[in-house]
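> Take a look at the structures below.
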Structure 1
Amino acid sequence: MTKQTAPYGSWKSPITSDLIASASIKLNEICFDGEDIYWTERRPSEAGRYVIVKRSPDGKMEDINPAPFNARTRVHEYGGGAFTVVDGVVYFSNFSDQRLYRQLPGEEPVAVTPEAALRYADYHYDTHRQRMLCILEDHRQDGQEESNSLVALDLDSGEVTAVLASGNDFYASPRLSPDGKQLAWLTWNHPNMPWDGTELWLADVNEDGSISNGHQIAGAIDETVFQPEWSPDGTLYFISDRNGWGNFYRWVDGAVEAVLEIEAEFGYPQWVFGLSNYGFESSTSIFCTYTQNGFWGLGRINTKNGEFTKVEAPHTQISDLHVFGNKVVFEGGSPNTPTSIILRELQSGEETVLKRSTEIGLDAGYLSQPEPVAFPTANERTAYGLYYPPINPRYDGPQNEKPPLLVMSHGGPTSATVSSLRLGIQYWTSRGVAVLDVNYGGSTGYGRAYQLRLNGNWGVVDVEDCEYGARYLVARGDVDGERLAITGGSAGGYTTLAALTFGDTFHVGASHYGVSDLEALALHTHKFESRYLDSMIGPYPEEKELYKQRSPIHNAHKLSKPVIFFQGLEDKIVPPEQSESMAEAVKFKELPVAYLPFEGEQHGFRQAENIKRALEAELYFYSRIFGFPLADDIEPVHIENLYEEDTP
C-alpha cells in the first residue's frame, strides 16, 4: 500500500470514538463459585450499568442481574467488592438504593437488607455460621460524617447480628481462617490513605460468632498491608511495604516472618475493595502477579524456601488474580491485546480468553507500541513513562514536520498508567498525535520511596515530571516542541491545570473533572479522601495558604493557555463548581476555552454518548488550537474567545 502524506493529527483511522464508546466494556471483580466463574462488565451502551456475568464450565455465559439492577456499591464512593457468590446464589449491592440483594438461579433479585441510608461492600461469606461478613458504611446521621465498621449480616432478615470491629475510620478485607476460628482484617484512620499505612488485625472467633482477643499484628502509620489471605494449612499471609517494596510476609508463632523480599511490587493501591494479586496453589506454593519497571508479570513463590520463579506469559498488565483448584483466572492485557478475562491451567500454562473488553479486531499496523522511557527530571531524579509514537499504515507526516505531543497525566494521584491496549491512546496515535503516558513521582509500582516523592509536593513534582518528559521527547527529536498538549482526569486534571497555570511548557490542555480548588476539595469531598491532601499538600487548615498557592483557581491570572473542561454534573468527588469556576476564570482572561457539562455523569464518564462526545470534542479543540484539519466529521465545539486570526 502506498502511503499518503498528510499533516499529523489529520490521519483517517478505524479507531473511532464510536468504537471506543460503544464496543468497549470495563471488566472487573472476578469471583468463582465451584467451577463457575463470575465477573462484572461495565457497559457504556447500558448507561454504564454493571452487569454480573457467569461462565459455566461448558463455556456458556449468561447475564445474572437483569436491568435496571446495577451491581455497584458506593462505599468509599469508589466501591469495589460489590458482589459474591455462595453455592450458586449471587449476593450484590444495587447502585440505586445501595441495598444488598440475593438472586437465586432463574429468579429475580430480592432485597436482603432494609431500606436505609446504609451501604455494603467487601463481602466474605462465613460458611461456619451461614452469615455474611462485610464492610458497612452508615449514612443515617444527617450532618455527621458517615461511620464505617466490619459487621456480620443475617441473610434471612438482613439485620446486623454482630459489629465485629468499629471505632476506626476505615475497614477492609475481612478474612476467616479455614477452620472459622480466627478473623483477620485491615483498618486505618485519618489522615492516612490505605497506601500510606494500614493495620492488620487478628482476633479469635467465638462459638456465638462474636470475636475476642483482637490485636494488631502488622502494619503501622507508615507501613501498608495489602490482601491478607489464609493458606490452606491455616497460615496468614499478607503483602507489606515495610522494606520499601510490597513484598510477602506471614504470621507464624506470634511473629511476622518474611517470605520474599525483592525489588518488585506485589501489592496495589487500595482505591477499591476486592483487589487480589495472589492465591494459593497449595500450602507451599503461591501464584501471583507483580510489577517491575512499569510492566506486570506472573510468578510463583515457594513458601518453604522463598524461591521466586517468573512464569512466562504474553501479558504486560495483570490484575484481579484468583486461584481455584488447578486453575487461575485474572485480567490480563498487552500493548497488542485489550484487557481480557483469562483462564490459565496452572500446570500446563494453557490459556483461554473468556471475555475481551473489546471484540473488535484491528489491523496491528494501527497500533502504536509503547516505548518505556526513563528521563531526567528536577533535582537530579529520574521519572518514567510510556511513549507511543504516531503510526498509521496509510499515512506519513510531512518530512519537515514533527507530530504534536499529548502528555497524559494519570488520576489518583497515587496510581499508575497501564501497558495493555488502550484504544483511548490509539485513537490519538493512529491520527498522528504522539502520546506520553507519564508515571510521575508519586506513582505506584516503583517502590515506596518513589511513591512518597509526591508527599507535600502535589502540583510540583507531578507537573515537573510531565514537563521534563515532554522536553525530553522534544530534545530527542520525536515531537514538535511548539505543539505540546497535556490532558488528565480527576487528579490528572489537577496536574493538567497546574501545568498550564504554573508552568510554561504546554500550549493547550484538557481537564476531565479536574481539581482546581484544593481548599474546596479538602473541605467538601467525601470521607474516604477528605484527609488525602494532608499528605499531598499539608494539614488543613494549618497550611491553608499553601492550598491557595497550589490551586489553579486562585492563580488564574498566571494561566495563559487555552483549556477545554469536561465535567459530570452529578460528581460528588470533584463538584461541578470547580470546573465551572475555572472555565469562567479562563474566559475572563479572554483565552480560548470550552466547557462541556454532562447530565447524569459522576466522577468519570460511563455513558456511551458522553464518552464519544468528550473524545471527539478534545480532538476538535486541539485541531483548532494547533491548526490541523480533521479527517472525521465531528460536531463542532463552541470555543469562547477563539477567532479565525488566532488559529495557525
Structure 2
Amino acid sequence: MNVGIFTDSYLPDINGVVTSIVTLKKALEQLGHTVFIVSNHIGTRILYDPEERILRLPGVELKHLYGYTMSSPLNFAREYLEEMDLDIIHTQHEFGVSLYGRMMGKELNIPVVYTYHTMYEDYTHYINPFDLNHIEKAGKWVVKSASRKLGNTVQAVIAPSEKTKETLYEYGVRAPIYVVPTGLDLDRFKLENLELEKIQNIREQLGFHEDTKTLVFVGRIAKEKSIEIPIEALSLLNDQDIHLIIVGAGTDEEYYQELTWKKELDHRVHFIGKIPSEQIPYYYAAFDGFVSASLTETQGLTYIEALASGLNIFGRRDEVLYDLIDEGNTGYYFDDAQELSQKIEHFFSLSREERQKKADLCREKTIPYAKELFGQKVIAVYEQVIDDYRLTFTVEKIRIQDDFVKLYLERESDEDTIKILIPLDDFFELKIGLHTKVDAYLVSGYLTMQEYYQAYSILKRRVFTKEQSVFELKQYAHHHFELDEAKLNQLIQEFQEKNWLNDQKYAYEKAEYWHDMGNSRRNIAAKLSKAGIARDLIDEVLQNLNTKKELANAQALAQRLIQTVKLQSSNMKRKNIIHKLIQKGYSSDIAQEVGEALELDDNDEEALQLTFKKAVRLYSSLPEEKRRQKIRQYCLRNGFSGQEIDEKLEMSEEFND
C-alpha cells in the first residue's frame, strides 16, 4: 500500500505529533508498505527527497508559536502526488499542509484519514490572556465548529483515546472514529539499550548523590500542563531531599522559574531545557519517578514513555490514564498538590528495592503501545476506509427545499437513484456540488434522519402559520409522524433556540387576546392549561392581566345576561347574574361588585304578571288544585314572594269562575 502522511510538523522538529509520525512510518515500512511524508520547510521552493520519500512544501516560520512552520493549503505539487500513486492520504494536523492533503484527496479521488492529536479546547487561553468569559466561550465554539467540520469531511478519524473519541462525538463528528493509541518504539527505553555512564553523568551534573530522590517532568512548559501543582507539592513535603527535574522548553518557562524562586525551591526544581529526541530515554532512566498534572492530553505519550522506562507515574485523575495507572503498583492518582505530596511521601517511604520491583509492572503496561501493534491497527483502518470509499455515492442532481437540500445520489452497485434531504448548513459545510463524492456512512446517517427532516419542515410551517405551545406541537407531531421521543425533543429544542416556539410568549399573547375577547381569568387559565402551559407560568400571566379589563369584561357579560332573566324578580335577576358570572370564571368579588352595580328594571309587578301568565300556560292541562300548586312553585323559583303569588292567584280569573 502507498501511504501519504501529510503533516505541518516533521523532523528535525520534535514534539508528540512528530514522534507519532516517525513511529507510524517505521511500523508501516516494517509491514512492507511504502510511506511518503508530505511536510514543509522554511523557504519558497518545493523540495523532494526521493530516497527518504519526503516532499517539503514552501513555508514560513512562526517564531512566536514554538518556531512552527506554516504553509499555504494552495500549492503546485500535484505532479509529485500523482507519481506517488497513493492509496490513502493520512493527515495529522488542521493547517496548511494537512488542508492541502484534503484538497488533493478530493481532486485525485483518494480516501482521507485524519488523526485528531490535540484537544484544542484546552488551549483557548492563548487567545484569552485576561480570562474573559465571552472570549473563552467564543474560542470553544470555534474549536467545536472547526473540529466538527474537519471530522465530517474525511472518510475516517483516528482518535488516540476513548476520551478523544467521546469529545469528537460531542462536537458532532459523524464520520467513523477509530480508537488507535499512538505506538512507541519501546526498545529505545529499555535499560539494556542505554549507556549507563550517560545516565550517571546526568545525575552528577545536577549534583545528585546516589540516594537523592527525584521526579521528572518531560514536555512543553506551558500553563495548560499545570506544572505549578507538582511545584506546590514539592513545597509541602517534609523531606527536603526530593527534587523535581523539568525537561523541555516553552512559552511559560520564565513564569515557572519565577514561581520556584518565590517559593524558595530553586535549589530543588531544576529546569533542563530542550534536549535532542535521542537523549529523552536517558532522562527518564536517570530519575526515580515521573509526574505530570496535565489534563489536556489526548493520549499521554510521556506517561507511556515513562512506564516503558520502568518509572512509576504520578498523574491527575483523567480518562487517558485509566489503562496506565494501577494505584500503588504502576503509579498514583492525585487531584491537587496536597494529595500529590502525600502520594510522593508514600512512594519514597518504600525502600529502593521495593520501588525497583514495580518497574516490570510498569513496562508490562506499555505492551499494547508497541509500534508493531500500532502499525497493524492503522493498516486495518486504512483497509476499511478504502473498502468503504468504493461504496461512495455521486451527486447527480441538487434541489433546494426551504432549510434543506434534496440530493439525488447514484453509485455503480445500486440500480435505483437514492434521494435524501440534508440540512442547508451541512450542504455548504461539506462543500457538496454536482458530481461530488459522498461517503456511504454519511448517506446512511442522513437516511436515518429523513423522518426528522420531513417533520422539521412541516412543523416549522405550522408554527409560522398558527401559534403553538410546545405541548400542542408535540401532540400534532405524535399524530402525524413516527418520531421517537428523543428526536422530537431535539426538534422542539431547536425550535425553541431559534425562538420559533416559546411557551412564555404564547401564554402572554394568548392570554391578552382572550382577555380582549371577553374571557375571564379562570377561563384563560383553563385554556392555557389545556395547551400544556406550566401552572407557574399561568399564574404569572394571570397576575399581569389588567384588572380593569377583567371588571369591564364582567360588566359587559352581565349586560348581556340581563336579557336572559326577564321573567324574574329584580332580586332573583341580580342573584342569577352574579351566579352566572362566577360560573363564567370571574371571581366572587368581581361578580358581586358587578351584580350589585347593575341597573335593573325594578317593576316586579309587571315581571310577576308575565311570569304568572307563562306558568298558567305551562300547567293549563292540570286539575285546578294541582295547577294552582305548580304555578305557585314556578313563581317562587323566579324570586317572587308567597304573599305576592297568593294575591295574584286570588285575583286571577282562571281560578274565580
Structure 3
Amino acid sequence: MGERDSAYRRCVVLRGSREQTSREARQLLRNLADVLWVDSSRAFDFSVQRWLGRSLQAVCLDLHDGLDADRLGRCHGLIRAGGALVLRMPPKGITPTTPSLTVYPFTDTEVGTRFWRRLERHLDAHGPEDATASLVPCEPFAEGTREQKRVVEQIVARVGQSRPCCMALLAARGRGKSAALGMAIRAYRGHGAKRIVVSGPSRDAVAEVLRFAAPDRDFEVPFFEPAVLAHGDESPDVIMVDEAAQLPVSLLRAMVGRHPGAHFVFSTTTQGYEGTGRGFSLRFLPWLEAQPRPVQVRTLSEPIRWVVDDPLERFIDRLLIFDAELSSFPQSPTTFPQPCRLDRERLATHERLLKSLFGLLVHAHYRTTPSDLQRMLDAPNMAIHAIVIDDRVVAATLVAQEGNLDPATCERIVSGRFRIRGHVLADTLMTHGGRGEVGEFSMVRSVRIATHPSMRHRGLARKLVEHVHASYRPDFFGTVFGATPELLRFRRAVGYELVRVGASLGARTGEPAAVMIRPVSSRAFELLRALRQDLARQIDMQLELLRADGDVGFDASLPSCLREGLEAPRELSKQAINDGVTRYLHGPQTFQGAVYVITRAVEQASSGLSVLPEKQRKLIESRVLCRKGWADAARDAGYPTVSAAMRALRPALRALLKNSLGER
C-alpha cells in the first residue's frame, strides 16, 4: 500500500447481531486509543460542540436502532487521514426502524425506509472494506496546504492594518480553517503588538485554534465567551471567532457593534451537518458587508484533515448530498407546468430529481441539514409538492399534516406533562399560546417553500401555495417562520393571518418567529378571531420585551408589519386573567407568551410586592412591570445568571399571586 493509499480514510461495515458487531468492532479497533464510540442514545448529540475542530483516528457508529443522518455527517467530519468510520449494522435485508421520525398518530412501522435503502445502495457502490485486519494508528498531518498558508498570510496582513476591517473564512469540514486562525495568531505575534482574543461557542469548540496558536504552550491566547465580548468591558484589538455559525446572528451583530475599532476574523463551516453555516452566509454576511468596516471573504477548498479525493468524503458527500447545487436552466422557461405532489418512492431512486430538489432547499434555507433529507424521504406525515421541468425543480414546498390529537393528549401537552414530536404548529399554539383546544383541529403546516432564484417574481410560489390549498381539506393551514416584512406580506396575500409572535429572537436569524394560519372550517375562523385578540392584547408588550432581550434591533418596519390589521383589544375579565396566570404558573408557557395576563395580575396585586423577599420583589418589578431584558433583570435582582433569573420568576409570581388565585 502506497503512502497516499494509507492516508485514505476507510468505511468499514460490520454486519450481524448487536453483540456480534460489538465484539468485532472492539477487535478491529483494539490498537487505537483515539476512538469515539457512538450508540443510539442522544448523549453524543448533546455534547457534539466539544468535538468541533478536533480529529480522531476512528469513529464507531451503531446503526442497529436506525440511522440518524445528522449524526453520520458529524461522525465523518471527525475522522482524520488514515482513519476509519466503522458502521455496525444488522444483516443485509434487515431494515431497522427510525423512531425519531415517528409522528402521532403514526407508528414506527409506518416510517419510511427509503433513506436506509439509499444507504445500502451507496455502500454497495462504495465497495466492501476489509473488516478482518486490525486498524493501525494514524497521526495528524504535520503540514498544511499552500492554500491554507496563503490565507494565514492574508489574515496577518489584514489585522496588521491600522484601519479596522473584517474577514470571513468559509470552508467545508476538514479544510483547516481553525488551524489557520491559530497559525495566524502565532505568525502575527512575531511582529505585531495588537491584543488578540479568541471566541466561539465554547473553549472546547476552539481547541484547535488555541493549539495551533501556541503549539509549544509558550504563551496563552485569551478566550472570551461571546456574551462577554458583546456586553462586557473588554476592548481587544483583534477578535477571532471560530465556529461562528454556531452563534446566534444577533449575538454576532452585537459583538461587531460593541467593538467599532476592532479587527474581526470569523471562521465557520459552510457545508455538512452544521447546516447553520448557511445561516451565517445568508443572514450575517450581508449585514456585515453593509457595515462601515471593509469585509473580505476567503474560502478553503483543499482538505487538510484528509487527502484530496478521499473515498470516505466522496461516499458521504454523495449519500447526504453535501455537494447539492442549484439546477441550471440554459433558457428561462416562458410557461410552467402545473404543480404536483412528488412520488417519494420515485424521488428516492431518481438522483437527478432528488439532488435538484435538495439543492434548491439548501440554497434557500439556512437551516437545511442531512436530517431534512431523511425526513423528506421517510417522515410519515410529510409530503412534497413541486413545479418540475425536465426533472429539475423550479419551485417546491414541504408540508406536514398535524393535529387531530385527542383531548387527553392535548391536556397533557398544555399542562407540560408531554411534549409531542412533529406537530410544530399545534405544539406552539397549545404550549406557548395557551390554547389547548387547538390540538384537536386538523392542520397542514408549510414546513419549507423555495423558488429557484432565476425564476422568482413570476408567481410560482403563490401558484404552489394555491395548489397545496386545493389538495387538502384541514381545519386550517399554517406556517411558522422567521418574521420579515416580505414574508408577512406574501403569506397575507394568499389568505394567512398572523396569530402569534415568538417569545425570543431566532437563534440563527435574529428575527422573532411568526405563526400564521389560514382558516378553512367554521370553528377555525372562530379560533382565528380569538387568537388575533390574544395577539392584539400582547403585541406591544412582546415587542418591548424582544427589544430589551435582543442583542440588536430587527428590521425597523417589522413592528408595524406585525401589528397590521389588528383590531383594538378587548379587556379580559378578572377570571380570564386568573385562568391565564394559573395556566402559566403550572404549565410550560413562557413569560412572554403570557405577558399580558401576568402584567395585569401583578398590577392588581402590586400591594403585596412589599412583603416579598427583596430578590423576588426586584425581579418582578424589573422584568414584569418595567419590562427590562433578562440580563438587566437578573442584575437588578441579584441573580448570578439569566438562567437563574428565568427559573426564579415563576416561583416569585406564585408567591405574589397565590392569594388572588385562591392557592395555598
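> For which of the structures 1, 2, 3 does the calculation of Rg and Dmax of the Cα atoms in Å, for residues 294-485 alone return 19.5, 58?
3
> Here Cα extents along the principal axes in Å, for residues 262-613 alone was calculated and came to 71, 55, 38; which of the structures 1, 2, 3 was it taken from? Write down the numbers at each step before the final one.
Numbers: 1: 65, 54, 45; 2: 119, 68, 33; 3: 71, 55, 38.
Working through the options, I get structure 3.
> Let me ask you something else. Looking at Kirkwood radius over Cα pairs in Å, point out which structure of 1, 2, 3 has the largest value.
Across 1, 2, 3, Kirkwood radius over Cα pairs in Å peaks for 2.
> Hey, another quick one. From which structure (1, 2, 3) was distance in nm of label points 7 Å out along Cα→Cβ at positions 22 and 574 calculated, if the value obtained is 6.3? If you can, show how the numbers build up before the last one.
Numbers: 1: 2.9; 2: 10.3; 3: 6.3.
Corresponding structure: 3.
> Out of 1, 2, 3, which has the highest value for distance in nm of label points 7 Å out along Cα→Cβ at positions 102 and 134?
3
> Right, next: helix-only ellipticity at 222 nm (-39500 (n - 2.57) for each DSSP H run of 4 or more, over all residues; to 500) was computed and gave -11500; which structure, 1, 2, 3, did it come from?
Answer by label: 3.
Read-outs: derived from the displayed coordinates by stated rules, not from any lab. Since we're looking at a predicted model, the values are computed, not measured. Cβ atoms are built from the backbone, for glycine too; each structure is taken alone.
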